[in-house]
Structure P
């Protein structure tokens, strides 16, 4: 993956992906985009990794968006659907992801934070969908309607004006805020809270949320019941009540 992306794994199963072009505000050039595709694939395939955290190097930027200098040289019109690594669109992930937004998250930076299942942000972070400022568009923002109110979404997209981390928290885009120096501790704490759950139950819960955003009520209920069957029938489903009764931490097997 080279130096543009760092991939670390903790002993307890957390993958940490760090965008590493700080002098370019971690903007997505071709090399970084390809490194992200590879990193997400590595995370998904490694059964020892259960949660991923995506962040950026430095305090100035999570990701300032696409590398516009590179794009200008390409005279790019409609971007190919596989140009940007996009979980839920051209990348399939079955495990939880957390965005740890350490600075500006503009355009594609917002997109990547939006695509993660959870988001923690530095109090110094800022978010913006800036495409109107450079005569581009943001079709990727369509799923945002499931996260924030329509009028707020409309203003963010039509003005391109940044919002603070506090405002992002207030409208429901961000789960937790942290002081800049404590951001990764906050992200790791959230990841470890997720890790405390039975793996198959976490998987079923994540899938339930996804189904609920994509289907009508009745269809989502049916699909969610089906998605939950592996968790209900697992060995862990017996271990959970047993551990509770014996007043000890559960020992999950993920099966």
Structure Q
């Protein structure tokens, strides 16, 4: 059984994923991007972190001591750490998720909750998704198996599933959404789609809007074929927009 390949076989999903991949590939072949690779990657980290924080409500210009300013600072730390975790994520994704959550949630969650799946129905909910699924640890163990198992599905489908699962299960008491969006970068870099991390998936999510993001996550959480299709097409659209948003200094 290859459940991800079955999802990818849907005609509308396949078309959306192909369009997204073409947009990403176009960025990688751009001479101006390749000539300024370090600067483009750095700009992607900066813009992506700010957009990810803004999605959670921290739409600020600068890091400061306000609650939202601290969220922005956490998002910047998290996104900057992603490149150094790509290789580890390929074989030990749950280890990386725990590490990134510890990094981002320090100062927001008690020390005993850092890097550990929640053991009850309590977690932050900046997108107002509502009730938390039970058995967060089991769901993450299952996700870890999916991410380390062979699949014929395109990498962009794998990235979408990693994102959707962490964002909807909300396995940590704080910061699950930020970590979920970082998963997209980890999968895309690790599977060779965007190895230099030039594109800005968070920008695409932000441009499509929070209401659309919430609808997509709720569609994913439904687990129905229609819901999964809706989520995967939305996700591919966000990635295509994130490719178009690449910044060249």
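Quick note: the coordinates plus some simple rules give every number you see, no bench work behind them. This one's a predicted model, so the numbers in the text were calculated from it and none came from an experiment. Cβ atoms are built from the backbone, for glycine too; each structure is taken alone.
One table, with the values for the structure above:
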read-out	value
If percent of Cα pairs over 12 Å apart, for residues 97-136 alone is computed and equals 55, the structure in P, Q	P
Given 17.1 for mean count of other Cβ atoms within 10 Å over residues 169-176, calculated: source structure among P, Q	P
Per relative contact order in percent (Cα under 8 Å, 6 or more apart), the highest-valued of structures P, Q	Q
Label whose coordinates, when Cα Rg over 2.2 N^0.38 Å is calculated, return 0.93 (choices P, Q)	Q
Computed -12000 for helix-only ellipticity at 222 nm (-39500 (n - 2.57) for each DSSP H run of 4 or more, over all residues; to 500) - originating structure among P, Q	P
Among P, Q, structure where FRET efficiency 1/(1 + (r/R0)^6) of positions 105 and 153 (r between Cβ atoms, R0 = 30 Å, to 0.05) as derived comes to 0.50	Q
